[in-house]
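Scrolling down, you'll hit the structures one after another.
What follows draws every value from the coordinates through simple rules; no lab data is involved. These figures come from a predicted structure and were not determined experimentally. Cβ atoms are built from the backbone, for glycine too; each structure is taken alone.
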Structure 1
């Protein structure tokens, strides 16, 4: 990838990073709404989780593609290869956690244990925030480029 191509790719990564951050924030906002709304609350969270699931899929395709950010980071800074591999490995677990959380919100038997659903989704949000932080740190270490918190 030429320097110009890589700059364009980083611009795409920045834009997607902002989209993914917004999707996580929408889940967090939905979780923060009154749980007493019962089914309406559950539906609001499920809609936000559905959007998050799509955005996370896009994140995986963008970062793991050949010549993608993790691939490039390993080439640019071989000392960071293990960190890049760890981030790629986290994708599987996070993807499964998002799917399980979404399933719990969409196929659960009733609204009897909404507090447990909220707790699980809140934990997922924390995992995603930490993954995002580690990804930003990796890119900064590999390229001395701050892809930004975007908000």
Structure 2
């Protein structure tokens, strides 16, 4: 495995506070704008959403890779990420990201291991580790025991 990788995107301005971002070999290009609260166009992806999406995508891919290696079977993983943007001395910045994974597993015996893997994914997600923001994990594990005919048990650590 290499010790360094480089990722590249291009962005071009299409109108005031808006543009198009692209990456070679990846479709589609994505239209973006500043958020409406910063005089951007409503209904578009924003750089702020891209950052939050990067945290979410990294967490999901990190967890699913760890679960695969650890042989933890899971039925589904849904993640909500909320980023808090605050004005501080020196300007605006993201101060906190709340990660709310909702993991569905089928065996109660896997619950503790599932929570540990969610916590480990939060600690090792390279995008989140690269940010100077607080990361808060609020996991929820749902257990769907096969013998209970679809009944769910919710566990919040």
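The greatest value of relative contact order in percent (Cα under 8 Å, 6 or more apart) among structures 1, 2 is that of 1. 0.05 is what came out when FRET efficiency 1/(1 + (r/R0)^6) of positions 15 and 143 (r between Cβ atoms, R0 = 30 Å, to 0.05) was calculated for one structure; which of 1, 2 is it? Checking each candidate, the match is 2. Between structures 1, 2, the greatest calculated value of distance in nm of label points 7 Å out along Cα→Cβ at positions 47 and 111 is seen in 2.
Could you figure out which one of 1, 2 the value 169 for volume of the Cα convex hull per residue in Å³ was computed from? The correct label is 2.
Suppose helix-only ellipticity at 222 nm (-39500 (n - 2.57) for each DSSP H run of 4 or more, over all residues; to 500) works out to -8500; of 1, 2, which structure was it derived from? Computing helix-only ellipticity at 222 nm (-39500 (n - 2.57) for each DSSP H run of 4 or more, over all residues; to 500) on every structure in 1, 2 gives -8500 only for 2. Each of structures 1, 2 was scored by mean count of other Cβ atoms within 10 Å over residues 7-14; the highest score is held by 1.
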